[in-house]
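Take a look at these structures.
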Structure P
Amino acid sequence: MASIYKLKSSMQTVSQIKRKQDAHSKIQMGGLIVKAGLDYLHPKESAILLGILVDAKQKLDSDDKYEYLDYYQKLGFKEFSK
């Protein structure tokens, strides 16, 4: 019975760790929105932000993927250095 309790307890711990990691990742992504200066968008205008991200995703899925990766990376490093 004690081993079942330990297993259940460790499963909860793993689940809690995964939730914390997921929350941390989402907070970091939100921070990038702020860093990009797009935090002025009202939550009702979230379709604009989603459209920007979908457009970038489509470019990264294109034949010119590596050109866009290079461009976005340089742009990102420039913003991080501000």
Structure Q
Amino acid sequence: MRAIVTLLVIVVIIGIVGVATGFFKFSGSGGSLPKVAVSGGSLPSVNADSGSISLGTKKEAVSVPDVTVETKKTSVDVPTVAVRKPE
């Protein structure tokens, strides 16, 4: 139970941060009240645009300690993250 509540709180915090930073952009149009007659009204329309995240690797030279306590340059794959806001 505690894990579910913790996960829910984390998801809500991520959503708040996403909206606050502009990662999620919501646009909508107002709805209208139903007529007094039997006919119904219209629901509001909402468009949600979200950014994209690109994950990948790139070659990067980093210093890696050797067994003899000397360092040498070694190429390793370093994770990359690219975040783009919606247009």
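Every number here is computed from the coordinates shown, using simple stated rules; none is lab data. Predicted model, so just to flag it, every value in this text is computed and none were measured. Cβ atoms are built from the backbone, for glycine too; each structure is taken alone.
Work out Kirkwood radius over Cα pairs in Å for each of structures P, Q, then name the structure with the largest result.
Working: P: 16.1; Q: 18.4.
Biggest value here belongs to Q.
Assuming 4.5 is distance in nm of label points 7 Å out along Cα→Cβ at positions 12 and 68 as calculated from a single structure, say which of P, Q it is.
Numbers: P: 4.5; Q: 5.9.
Only one of P, Q returns 4.5 for distance in nm of label points 7 Å out along Cα→Cβ at positions 12 and 68, namely P.
Using helix-only ellipticity at 222 nm (-39500 (n - 2.57) for each DSSP H run of 4 or more, over all residues; to 500) as the calculated read-out, with -7500 as its value, let me know the right label among P, Q. Walk me through the numbers before you get to the answer.
Working: P: -27500; Q: -7500.
Attributed to the structure labelled Q.
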